[in-house]
1. Please state which of the structures P, Q yields 16 when relative contact order in percent (Cα under 8 Å, 6 or more apart) is computed from it.
2. Can you say which of P, Q returns -11000 when helix-only ellipticity at 222 nm (-39500 (n - 2.57) for each DSSP H run of 4 or more, over all residues; to 500) is computed?
Structure P
Amino acid sequence: MDMDMDFETIKYAVTDNIARITLNRPKAANSMNKQMAHDLMMAAIDCDENSDVRAVLLTGAGKMFCAGGDLKSFHAKGDALPSEIKEMTIYLHGANSRFARMDAPLIVAVNGTAAGAGMSLAVSGDLVYAARSAKFTMAYTAAGLSPDGSSTYFMPRLIGLRRTQELMLTNRVLSADEALDWGLLNGVHDDDAVLGAAQAVAETLATGATRSFGSVKKLLNDSFTNTLETQMELEARGIAAAAQTRDGAAGIEAFVNKKKADFTGE
């Protein structure tokens with residue numbers, strides 16, 4: 001079932017089993033305010049709950065992906081800012097958590113510069129592709145702040161502690177090619193081709209074994225905090241559970257008969 005949902009700061013539509021989320025405050029460089037954080041959380045909940053969603057594609061409208069937190073809206077809050085930030089991070093982190101825990105893979109097309117919370121959101125994807133002109137910077141400490149949006153969890157796992165320290169303490173700006181070389185990205189494409197490349201990946205994954213993707217995500221998210229034996233037990237339970245699914249049976253049957261599997265996400 002194809003569907004659209006109306007949001008104030010993002011565009012959200014589900015078509016052909018792909019949920020497409022577009023950050024949509026281009027005049028404000030797609031900066032993150034409380035409304036956008038809330039909109040992202042509600043979209044992420046639908047991605048997690050909607051059985052029609054088998055891949056999620058996230059990008060930004062205009063020239064930038066996301067410039068980070070909307071510091072103008074922060075400044076306007078005055079003494080109430082800490083309370084505002086605590087509410088806003090509930091929403092943003094709710095979105096981060098749903099994206100990480102849902103079965104559907106999150107594919108990010110970084111169409112332009114990603115800074116602060118924008119960089120946090122960008123690199124948290126399961127597969128991340130960037131425009132050649134995109135730049136990446138943490139930016140938080142330059143404004144006297146500290147990171148949010150899951151970056152202190154994902155970035156040390158992706159690129160190691162030493163490089164993460166450098167990015168977060170010095171606000172070094174990475175080019176797309178550097179970010180690829182460091183391991184933050186899966187690919188770099190010409191600016192006018194990155195969305196199409198990410199869309200093609202999303203289309204492929206949207207026809208895949210969705211629940212097995214979810215199992216992969218869970219196993220990898222937990223792998224840094226589990227012992228070897230715990231992780232292997234979870235692997236054993238995961239593959240046994242996958243074998244009980246409709247797609248698991250179909251995949252094995254197709255392999256034996258040298259045919260292409262017809263996965264339904266069940």
Structure Q
Amino acid sequence: MSEYYNSRRTKNIFDPKSDEPYRISRSKIDLFLNCPMCFYLDARLGVGRPPGFPFALNSAVDTLLKKEFDIHRAKKRPHPLMNGYGLKDVIPFSHEDLDIWRSNFKGIRHIHEPTNLLITGAIDDVWLDNKTEELIIVDYKSTSKEEKVSLDKEWQIGYKRQMEIYQWLFRQNEFKVSQTGYFVYCNGKTDREAFDAKLEFDIDLIAYTGHDSWIDGALVELKKCLMAEKPPAPGDACDYCSYRRAARDVQKK
């Protein structure tokens with residue numbers, strides 16, 4: 001961990017003089033929208049936010065869900081969850097690039113010509129509606145809470161943007177994409193009498209209608225931020241900017 005703080009990142013730093021497309025992940029777009037200052041420090045100066053610890057349990061749930069849906073994908077049949085929510089014409093989508101689309105280091109990608117930015121995103125799953133011939137973008141989420149899961153919390157705007165960016169990326173790659181995407185939301189149960197070396201989940205399928213009209217404008221503003229010679233002002237609602245400001249002020253006393 002100490003190496004992270006002792007040096008600036010040297011890879012994937014934006015060079016305003018370069019003609020090469022600059023790679024921007026889905027998460028970096030969200031970082032820009034949340035705090036342009038933190039985004040600038042990361043992408044232009046190579047100083048990222050302190051990394052969070054990985055949620056290994058969430059990753060395990062994602063991996064197992066992918067394996068489960070892949071069983072039904074191979075047999076070209078609906079998953080029982082689809083049938084349970086009335087998606088009778090929907091099956092997991094089979095495509096030779098699915099593993100690439102799922103890869104964190106590759107993903108589905110598109111060069112946004114107005115900004116020369118290479119936009120990338122690693123998806124969890126894609127389904128096919130055989131009736132409309134549209135692709136349905138799917139994202140897996142996992143948590144453990146007593147109340148029923150939803151997308152109503154203010155912080156979940158990031159989930160919605162994530163879905164919209166994935167839908168946009170597939171449209172830019174000339175796929176026919178449904179406006180409705182789905183979150184496969186797994187909620188760990190805590191009302192069992194004993195653990196018994198297993199964790200059980202309630203699984204909900206939450207529909208979300210995406211709107212990607214904001215993305216082009218956001219990418220233009222993001223590119224302006226990258227091209228600026230000085231970083232933008234610290235974000236008023238950004239905890240990281242508040243910490244840096246407080247640390248700086250206390251050292252001046």
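No value in this document is a laboratory result; all are computed from the given coordinates. Just so you know, these numbers come straight off a predicted model, no measurement behind them.
1. Of the options listed, only P reproduces it.
2. Answer for the origin of the read-out: Q.
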